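A.B. asks: These are the structures in question, set out in turn.
Throughout, read-outs are computed from the coordinates displayed, never taken from laboratory work. All values derive from a computational prediction rather than experimental measurement. Cβ atoms are built from the backbone, for glycine too; each structure is taken alone.
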Structure I
Amino acid sequence: MAFVISEETLRIIFREGGIPVDQWGVPGTRTLSQLAKDFASGERELGWDAEHGWYQIVRLVRFIIVHPEKGTLFESHQIEPGGNRLERNQPPGGKMKTGEDPRLAAERERGEELPILKGKTLITLDVSRTFKSSKSCPGLLSLFEYHDFSIETSGDEIPDDYSVRDHDGKMLYFAWKK
């Protein structure tokens, strides 16, 4: 369940945990306010344990789509409405909401990123978890939980220069990689 936590409360617990929040809010990083909104919306959760201290939990669905000749489909980059380019180089997919069923999240994300494959069968592949340093929140460890799916497709439906506009107005660009 998503919860509301104030920016000031985050500042206090992160400082006490040795997380350098004064490095946040510069280009390429999030602000405490943005992180608080992410927690409230359910896009991220806050975790703590004795081994890792404070960390954020990010649950994602990913689509692993392989074409026998073209390779694997990747989201190469995004262009934000203001023109800022974000390099992605990762499988298509997106964040789950707190408590959201992985299959329902995959259906939602497929509708946003791969509407060209609407109606194709989803195939559950694997769930994996890994801790990584956060690029967007320096000093805050992230636990990424990946729910991997494939989509029953030959891949021929996806053109080499495939792009789509998402619900936030960003243009998403995809490429095949061998």
Structure II
Amino acid sequence: MTKEEIIRQLSWDEYGTGSCTIHTPLFGQQIKFNFYSEKKEITDKMVACTNDVLQLPASDLIRVKELIWEDCLFCFETFEHGYPPQEDEDQIESNKRGYKIYNQEDAYLNSTVTQVYIDFKNDTLTGRFAGISIDTAWDYLTIVVKDGRIIDCYSPDPHMKWFDRNEQYGANERRKELIKRI
């Protein structure tokens, strides 16, 4: 997709967010793209980030599902969601029961892609970054795309500079939190 094609579709708000809807092969549907730019400009790097997302193959949906499931299990283990454990049930099992989410496919089916966002502030980073925002039954998370690859997720809104330094920043933070609970 060219810069001109993106610009033709954009509608800008007073806050410097340009929005348009673009068919995204990864999900096989139209997805809202939000471009954050105080000057209401689309940079070449923002165009490259857009194309990075558009060129993600449908087979990467497997990775998206894995990350959603990983976030689901993390949240079920670390947060009380209002489903008290029944006899012989731990917090994870009670949350699975409460949400009726028992596996990766259930987690994915209880999730909705709300937007892809690309921020001009990320132009200063070494990598090219886009966030895929996902609203889940239990939380809200962002799938991080760097240089055309799905690398990790973070809940709720990551600073992409964290992932420029460490592609597994989110996974490492989840691991640290789980270790604290041991």
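A.B. asks: Quick check for you: by distance in nm of label points 7 Å out along Cα→Cβ at positions 69 and 101, which of I, II is greatest?
C.D. replies: When distance in nm of label points 7 Å out along Cα→Cβ at positions 69 and 101 is computed for each of I, II, structure I gives the biggest number.
A.B. asks: Among I, II, considering only relative contact order in percent (Cα under 8 Å, 6 or more apart), which has the greatest calculated value?
C.D. replies: Of structures I, II, the maximum of relative contact order in percent (Cα under 8 Å, 6 or more apart) occurs in I.
A.B. asks: Who wins on distance in nm of label points 7 Å out along Cα→Cβ at positions 37 and 165 among I, II, i.e. which is largest?
C.D. replies: Sorting by distance in nm of label points 7 Å out along Cα→Cβ at positions 37 and 165 in descending order puts II first.
A.B. asks: While we're looking at this one, here's another question. Hey, helix-only ellipticity at 222 nm (-39500 (n - 2.57) for each DSSP H run of 4 or more, over all residues; to 500) derived from one of I, II reads -11000; which structure?
C.D. replies: Matching structure: II.
A.B. asks: If FRET efficiency 1/(1 + (r/R0)^6) of positions 45 and 77 (r between Cβ atoms, R0 = 30 Å, to 0.05) comes out at 0.65 when worked out from the coordinates, which of I, II was used?
C.D. replies: The value was obtained from structure I.
A.B. asks: In terms of FRET efficiency 1/(1 + (r/R0)^6) of positions 21 and 149 (r between Cβ atoms, R0 = 35 Å, to 0.05), which of structures I, II is highest?
C.D. replies: Ranking I, II on FRET efficiency 1/(1 + (r/R0)^6) of positions 21 and 149 (r between Cβ atoms, R0 = 35 Å, to 0.05), first place is II.
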